[in-house]
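Pasting the structures in now, so scroll down.
Derivation of every value follows stated rules applied to the coordinates shown; laboratory data play no part. From a predicted model like this one, the values you see are computed outputs, not experimental measurements. Cβ atoms are built from the backbone, for glycine too; each structure is taken alone.
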Structure P
Amino acid sequence: MDRHRDKKDQKFQRKALQVQEAQARVMQYARPLGSEEVPLSQSCGRVLAEPLTAPHPFPAFNRSGMDGYAVIAADTANCNTEQPVWLAVVDNIPCGSVPSAVITSGTAARIMTGAQVPEGADTVVMVEITETKEMDGQVYVGLRKPQQAGSNITPLGFELKESEQVLPAGRCISAGDIAVLAAFGVPLVSVHRRPKVAVFATGSELLEVDEPLQPGKIRNSNSPMLEALVREAGGEAVMLGAIADDLELARSRVQMALETHDLVITSGGVSVGDYDIMGDLVREKSSEMLFNKVTMRPGSVTTAAVRGGKLLLALSGNPGASFVGFHLFARPVISLMLGLTRPLLPEWTAVMGTDYSRVNNYTRFVRARLAVHDGVVQAYPATIDESSVMVTIKDSDCLIVVPPEVRGLKTGDKVKVLKLPGELRGQE
């Protein structure tokens, strides 16, 4: 069996690369794309192309932390329950208004939460511990407890100083970031352009999703899956249908796609069969083949080539292998094109929630789901993990990395997992 595979590899000029080397080869052709401006309301999930520095301090004035009275703390130094201090109220400052009086010794201002603290005042007293009276048309506020200077005031620049970096370039914008951008008056946000990713499937056996099932045919499930994965990664997926097993047709359609898109992803046609046209296509002189075999399961036949400076990723036609191949190779490329600084899947440490006995001569990326028990992250491998199996993809939120030297895993063993995007799918 292995001898037969070796002969096939020699015939198709296959030399297996380690996953990390293969990733490095494709990522060197991924550069951040040009920037564009989008409205703030449409910027969530986009990647900042330029850093944001604070154009002014935040807050831009001394801000009251509660409803109460702005006073001078020294005026309260000698008050007590028997001898309150009475201060003349000389101003009323609603939120959004500018103080109209300077606070001097013996005076105070009524103030609301978030309003600008008047000049001269150095503390805000909560309204609940005050009392008021009126004499000869003048309102006075009384205090029976000394106050500390600076209480209940957020000083100018407390959160951010002027010219301080607020958000770095390469940051994926979240709801919290949008709040910051809005606070600093940024209606248009400079973000990296989303890569346009052409998606093909190959194979004369493929039917469209809306076609009735026919003998010997299967519906094209890889393309819709890859479309969703491209969008999830931040790219713009452009669906270009399926290509029959015709080398001339494949050559022309792939070339057109490369000329008009930033990245082309195909599924199928990269094995060593008589009709695996993508394998033939990437070996042509017009292409610079980066690799056509990777020491991984599933998806060892994953192939990458460059034409005219554009990257072509040819993934296995098996759904499980296509899914894994996308996350290991296509997603990092899209991430780098978006300007993200951490393109690879995050690595976690988990413990096995059950035994896993399968062994392989290549590193295996096992589809699995995660659960947290008593603060410990546990990984449960899919019950069926064949590369051709599709249904277990929907239940996977991580990939367990099983090196070739590991001859089976037991419940409780520590393992490295690659966390897939999204929330955990469920608990045990």
Structure Q
Amino acid sequence: MTAVLAGSLVVIGGGAVTAPQALTDPAVDAGFYIPPAPLPGDPGAILRAEPAPVALSAPGQPGVIPAMATRMMYASSDAQDAPTAVVGTYLEPAVPWNGPGERPLIAFGGGTKGQGDQCAPSQLMSQVVQFRPPLDVIFEYDLVALQSLLLRGMAVVVTDYHGLGTPDIHDYLNRKAQAHAVLDAARAALRLPGTDLNPNSPVVLYGYSQGGMASAGAAELQSSYAPDLNVRGAYIGGPVVDDEYFIGYNDGRAAMAPTYAWILNGMAADYPDVRQALDAELNDTGKAILGDSLDKCAVPGGLAQQYQQTSQWTTSGQPLTAVIDQSPVLRRAFDEQRIGGLTPAMPVFISSARNDEGAPYIPIRDTAASWCGRGVPVQLDSNAEIPPVSGVVGTHVLAFFPALSISQQWLTDRLAGIPAPSNCGALP
């Protein structure tokens, strides 16, 4: 996933910024992340808010990142539709919006950060890179996309997702929880005092990698869950659209192994019957990997990399996908995460590299075809120019950059009222 940008060179504000050798955890008010009980308000209600620092910005000044930030806790709904609290960050641009109509709000779903509370984007934005000995590293690579959006004068709200920073376990790649977090972050930002946004401000859903799945889920659920939002379009970049396919496609790749543990940890937390099924199906090694991965960020060194074949995790010696297919409980939970079964109520732009080694292309195209069959204006951009690349910086990471430029022109056109293009008649 895009988290493997950690430790690589990233250009911010026209200058090259490299990750320092080590940073300790920042001084964070841990109390901010503890939700009130009981939770007041409807989804999108702001529970608390405070000014927040943004990486590479001087105190009280926009600095290199052209925005002032507000950290906020807001009400949302979890995977079971129960009330929960999520933290996010609202970024107010320092430059005017020069496009047509009112200033838009980008509801931004970030890429993979991990499952530990210290991986929350609202904490990472203040430091760029975090290192916890011996090998747990995370780099806030989303600042690249955020800066380009803010320089256009677009307001942005970035969700931490359910369970990152807050007491719950982050349910990584959970379709509903991620979608709810993105949509309710937009609702909260539109209610935040002191901005030039209003309840009917135009909203665009936007995300790559894990954020692509979050944006896709939000696109499918918006009409039923958040019909009050004026959503003009959804950018869905390099998404995971089928958790089981994702695991099977990547099984045996050490760099991806922690993501399977994060998926299973989230499912065990969300579905009690899944917890029981996993307890029966995982051997001691598998259980130890899940426990070891709980507090890790996106480039960890841990047990998962030492046992990269999921057949090493199970009591039967079968890979996880075979275990899932043979268990009605696990099968049902994984089916619940699949994107493509509902109908977005807005045009969508999907970007995917044909040779993506992280988020595989075939199920992404199937999702596009499904939405096309439901009458959704879909533009599928299939980047076949980037060759298969393995290692820390793979095809999935490289595809992030050309998609950044193309996607922002697409969303600018939607805000201008230009009819959405569609290649549903001849999907690549």
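Identify the structure, out of P, Q, from whose coordinates distance in nm of label points 7 Å out along Cα→Cβ at positions 161 and 193 was calculated to give 3.3. Going label by label, the one that fits is Q. semi-axes √(5λ) of the Cα gyration tensor in Å was computed and gave 30, 25, 22; which structure, P, Q, did it come from? Structure of origin is Q. Out of P, Q, which structure matches 3.2 when distance in nm of label points 7 Å out along Cα→Cβ at positions 201 and 361 is calculated? Answer for the origin of the read-out: P. Compare FRET efficiency 1/(1 + (r/R0)^6) of positions 217 and 297 (r between Cβ atoms, R0 = 30 Å, to 0.05) across structures P, Q and report the one with the greatest value. Top value of FRET efficiency 1/(1 + (r/R0)^6) of positions 217 and 297 (r between Cβ atoms, R0 = 30 Å, to 0.05), among P, Q, belongs to structure Q. Looking across P, Q, the calculation of helix-only ellipticity at 222 nm (-39500 (n - 2.57) for each DSSP H run of 4 or more, over all residues; to 500) that yields -9500 traces back to Q.
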